[in-house]
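Next up: the structures, one after another.
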Structure P
Amino acid sequence: MTPASIPPARSRVAARMLAVLCAAFMASQFFRVSNAVIAPELMRTLSISSEAMGVITGAFFLAFGIMQIPTGMLLDRFGPRRTMSGLFVIAAAGSAVFATAEGVAGLAIGRALIGIGCAAGLMGMLVAIARWYPPERFARLSAMVYVVGGAGVLFATTPLAAAADTIGWRGAFWATTAVTLGFAVMLFAMVRDAPPGQEVESTRETFGEMLGGVRAVCANRQLWHVCAIQFVNYGSIIAIVGLWAGPYLNDIHGLQGVLRGNVLFVINLVMLAGVLGYGVVERKLRSRKRAIAAGSVASAAILLVLALWPGIGPWPAAGLLIAFAVTSAHIMLNHAHARAVLPDHLVGRGLTLQNVAVFFGVAAMQSATGVIIGSFTVVGEAAPGIAYRSVFGFLALMIVISLLLYLPARDVEAA
């Protein structure tokens, strides 16, 4: 089916669904980073240590990762409508538990329930796109909704801080509970699992057949090639953009406070622009694999320059970090390649399997780079330049290795 052949009525229904799904994904993104804003208040009011705060924050990601494969099974068998609305009820319950918690255990349980509830935030949206739109529109649409939904991170900054100052962090999370319940109702009321008259094969599966589908996606060699690039790509982005870029600009180049924050803001902004830009690159090259490979080569080259240039100034360094954020922003193209090698009835399980690779990669890259920085650093002192250059070199090597593992994948020609 070509884009032009989609009936107008179906197109309008699909557009309304995407709006609701984007809003739900924004909520998932909000919850993902919300602790960063309210952590000082939590630690002060409930006498929580830094180590315990790490456990509380990590509970979301642990539960989220564990739920990926079960979520894929639910999405294929029961569809995005029931799966996402049901999970969002759990997220709302987790938000309520968090709002009433009096200690580490309650906060961690609340965050874990939120992580379970948000497990289908992105994957459910991608499954809905796969079912409602022709394959040639998947890459562009998934990139667009990712960028729009990604704005949820912004609500977890100044708006959440303002709400916490006005009604307290508990009041803010009670308000979040109500909003999340509202999203659950909207998802159930407005999302449809498939276009009218198009039944999905997996909706008739028994539990044994659902498990058989998991085995089938695990046996899909093409998917594992994509998983290789997914494991390293997003993990490298988060290791740089979400973790070490700030300390590097501070420790090595002396960028303080607002100035450093401005650079990081630009880095995150251009990364979102890069997600959309890769759709253009793919169409120009008429090849999904070549677009991903080109981005990987460029990202590794930029990191090698940072690793091998000890006397680089602050603004060239900032420029290279910004360039890295753009060239490495092909994560949604990776998702699109994964979807292209999956049969329709296994899309949910296949996409969530490669999303497990994404989150394991984030954990692995952050842990490994932390060990590298720590091996050169004395506690309480700024890390030396060799520490950061070693991280850049390590990540460049990992990108090259992941690219070599990815290259045997079957190519997908851009529409």
Structure Q
Amino acid sequence: MPLLLFGALTVSPPSAEAQNKYMGAATCASSNCHGSVGPRTATNVLQNEYTTWYRHGAHSQAYNVLSNADSKKIAGLLGIKNAASADLCLKCHSTYVPNKARRGRKYRLRDGVGCESCHGAAEKYLRPHTAKNSTHAGNVKLGLIDLVSLKKRAEICLECHQGNDNQAMNHRLIGAGHPRLTYELDTYGILQPNHWEVDKDYVKRKAPYNSGRAWLVGQVTRASEMVANIRSKKRGRFGAMPELSLFYCYNCHHSLKEDQWKKRSYQGRPGVLRLNRSSLLMVAQGLKPLDAALASQYEAKVSALESAYASGNADSALAELKTMLDGAVSSLVNTASFKKSVVTQMMKEVATFTIAFPSPPYEIAEQSAMAFSALSATVDPSGAKYQKRIDAIYDGLKDEEGFDPKAYIAAVRALKGNL
């Protein structure tokens, strides 16, 4: 990820992963490796990870999507001859390795977003990682990306699910028909679905997993990367214009025919560009049960950001906000206890915050719904206690353009009554 730092530049030697070849998803597909039809119990890994990715995940189909009618239309509008061969598209729709010298014999673009997009180029760790004496730390030294780190997981996902200086996702793409992007670490992991189990062996070899912590780490990382994008001279602007994908979409885009404007307040600023602060605001709610004083300081900086940005004097506010996110906030989130009582209070804070909006932006509603999903998994792992209420909340998000804020708030209020 790009770092916005000033001062002397220290050149570090390239990592093992940066020198390795990408071997291709097929190298993981053997039934004796990760291609078993069903999960196995005789080993400490499921061994059906490839099968889960291929059959049930969207990532395995990401390259194929580039050849469908919609992608062809989008490409045409953007002046791209073929989406399936364009760098712009391949960076996020495949494990893209433009340097052919780093492609192994079984590397295929058509594999889509394959194993090595997340786990790293496998040349050096592919064989050793199957040995009985293999360790996670040893594999990391050979180029395996350490995805035990929730922050690292979120950073890798956000390269495409939010975009950065190297992976372009902008308003022009959305205007041409590309779906709007959003992200939440825990929810998106489950939807793929997960191809691992957090059992005793996983905890012993790697680390415990807490959905509440994953949610807040993901939100902090997303917020930090968003601030970096706003600050970036390359990503934050489109020529002389601000990069519009960094703003709430529906403050300007709405159906006049369906009278959506009659259902929304736009916080008193209809048609005015307003930064998409959804993750920035979610972080504030997560901080409140952990450190009320820090939460208050953080909220003050978030509140100051929009007016500073509108006045063209946001550099200082953005720098201070990023320093806080990457420093005090991240440190607290990484060390705090996410026991059930704390996470329950986080759910209450998110619900109270959402209800307080007379008309929450769609992006805020979307993030609050995913927050309830992730946080409730810690409070009630069975899913029985809150699932019906959360399902009702998601029902209100099915139609972005027809989104009814009042109905959504009523569903959130019903959930809060059960907390």
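Every number in this text was worked out from the coordinates using simple rules, so none of it is lab data. It should be emphasised that the depicted structure is a prediction, and the values quoted were computed from it without experimental measurement. Cβ atoms are built from the backbone, for glycine too; each structure is taken alone.
The value 14 for relative contact order in percent (Cα under 8 Å, 6 or more apart) was derived from one model only; which of P, Q is it? Clearly, the read-out refers to Q.
I have -26500 for helix-only ellipticity at 222 nm (-39500 (n - 2.57) for each DSSP H run of 4 or more, over all residues; to 500), calculated from one of the structures P, Q. Which structure is it? Working shown, then result.
Details: P: -26500; Q: -13500.
Matching structure: P.
Hey, Cα extents along the principal axes in Å derived from one of P, Q reads 60, 52, 48; which structure?
Working: P: 64, 52, 38; Q: 60, 52, 48.
Only one of P, Q returns 60, 52, 48 for Cα extents along the principal axes in Å, namely Q.
Here FRET efficiency 1/(1 + (r/R0)^6) of positions 35 and 75 (r between Cβ atoms, R0 = 35 Å, to 0.05) is compared for structures P, Q. The highest value is that of P. To test your reading of the models, identify which of P, Q gives 0.75 for FRET efficiency 1/(1 + (r/R0)^6) of positions 155 and 363 (r between Cβ atoms, R0 = 25 Å, to 0.05) when calculated. Value 0.75 for FRET efficiency 1/(1 + (r/R0)^6) of positions 155 and 363 (r between Cβ atoms, R0 = 25 Å, to 0.05) corresponds to Q out of P, Q.
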